[in-house]
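Enquirer: Each structure below is given as structure tokens.
Read the figures in this text as sums done on the coordinates, not as results from a lab. Just so it is clear, the model here is predicted, and its values are computed rather than measured. Cβ atoms are built from the backbone, for glycine too; each structure is taken alone.
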Structure 1
Amino acid sequence: MKKLCLLMVFPGILMAEMLEVDKSHSEVQFSVSHMVVSKTKGEFTDFEANVDVVDDKLVSVKATIPVSSIDTDNEKRDDHLKSGDFFNVEKYPNITFESTEVKDGKLHGKLTILETTKDVVLDLDFLGPVKNPWGKMVYGLNLEGEIDRNDFGLTWNKALETGGVVVGDVVKISISVELNK
């Protein structure tokens, strides 16, 4: 009833629809330079997202990622990443993101890691809708970008004898989310 009343009073206002995340077809991944010669890749295996569309156009994203779900395929490294040297999961259990603007193939927003919030811009590819074989309308939200981990207080490192450091500063982010209407 509220939607109907709002549309009667303000007929130019369009109501946003929230899409449902299909976690079995979604991933939140990252990579970072390791000892200057390779990359360490990982993912967060758990996350929540509110994704809103109006007329099949993306209008907002709000996400929460439990840091405890970090997985680099190395339990010892994962435990170190969860420790006070990096994410301090006991004190700061979540990473959060809230969009501020969708414009020109970019998703602008506020990313919070530890207690630091910074503006970030991610390359955006929003696809769909397409009807899946079971009759549901499906969308794809793909995001790519980079952050400097030092900007968020993730500063742990060790110098290498031959020059360089164990962990690079630039973290590449790759997110692919399938969404159902």
Structure 2
Amino acid sequence: MSTFMINLLPDTRLVKQRAHRRRQIVGTLATTICVVCGVVLLLLFLSVGSVTIIKNKLTDDIAAKKTKLVAVPGIIGALTAQQHLDSLPELYSSRTLMTKFFAAYAVANPTDVSLNALTVNPDNTMKATGIAGSYASVSKLARALEAEKDATGNKKFTTVEIESAGRESANVSFSLYIVMAPGVTSGN
């Protein structure tokens, strides 16, 4: 036995039902999207509000603690003194110890070399200018400074270069560029 289906609804009725179903689906989707957007906006507003409340509470706590600290007599002077004490090790470690240069100069024993000027820069470089009896004396001084070591065997000067040397009458005027080793500035 075979079954036949008979379309009792006219085609226009079917078209209307399909359009009605589409509108229901689109309406449901639009409503769902609006609800989701509303929930997201609500969550955003709640998070912004809670952050604002927390920020205000922390600001009030800071203000209360500041008021307590200001009420302590002599606190500003104590903090200033502590900051000065805290900065001393850094200042001490960054100072330039000229005695290291002069000790190395004395060890080199340059009998016919005299210094005219010694300039120290904040970047641990030095420039020494002077007069020597010969080019060999300038070279000897540069080699002696470069070879000079501290008690632990580290070089006192990482670079010693003769920047210029020129004959002036019977003497040689010279200029040395010297880079001090990091240990020289920390007192080693």
Structure 3
Amino acid sequence: MSDSGKIGKRVQTFRAKLDMSVDDLSERTSLPVSLIEDIEGGSVSPALGVMTKLARALGQRVGTFMDDQIAKDPVITRSAEREEGIASHKGEAQGHYRYHALGAGKADRHMEPFFIKISPSEEREKSAHEGEEFVVVISGEVELQYGKDTHVLGQGDTMYYNSLVPHCLSAVGGDAQIYAVIFTL
């Protein structure tokens, strides 16, 4: 089963356990019913902001939808062994975010660390969700649209922001790589 299929099945399972309809979940997350149906059907890999909204509404951690097994501490992710997932805001076939979960298997975590490869895209849809994000640009240039402001950051630059403010990260001028840590309350 694909990553999007696993994530969708888990969303559907947790929603059913809570006796929640797709309409109820849509109302709690402010996500369109059609998007939730596409996620549950496995045809869309949700963006991290979307996953965060779904996780909060279902009373789960974001990692619950990505983890296949529990690992004992410390969780070590070797660079060569990272598993890649794909995320996009509108369900593009390929997506422009390729993320590698770095905390997979840690059962009691409150942060979601990722290594993310971002390809340039015309898609600039902002998302907002509970929590905070810390990002380190490893290579390339990244544009952060944060509320009404826009910032361009290069290699070695960092950003730390409140995720409740509508935001969007995009690669500019070519591919970019970042480390991102999402903290949810």
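Enquirer: Work out FRET efficiency 1/(1 + (r/R0)^6) of positions 64 and 152 (r between Cβ atoms, R0 = 41 Å, to 0.05) for each of structures 1, 2, 3, then name the structure with the largest result.
Expert: Largest calculated value belongs to 1.
Enquirer: Among the shown structures 1, 2, 3, from which was the value -20000 of helix-only ellipticity at 222 nm (-39500 (n - 2.57) for each DSSP H run of 4 or more, over all residues; to 500) calculated?
Expert: On the way: 1: -2500; 2: -20000; 3: -7000.
Attributed to the structure labelled 2.
Enquirer: Which one of 1, 2, 3 has volume of the Cα convex hull per residue in Å³, for residues 56-127 alone, as calculated from the coordinates, equal to 106?
Expert: Going through each structure in turn, the value belongs to 1.
Enquirer: Given a value of 25, 20, 15 for semi-axes √(5λ) of the Cα gyration tensor in Å, calculated from one of 1, 2, 3, which structure does it belong to?
Expert: Details: 1: 36, 17, 15; 2: 89, 34, 14; 3: 25, 20, 15.
Source structure: 3.
Enquirer: A value of 0.05 was computed for FRET efficiency 1/(1 + (r/R0)^6) of positions 80 and 160 (r between Cβ atoms, R0 = 25 Å, to 0.05); which of 1, 2, 3 is the source structure?
Expert: This value belongs to structure 2.
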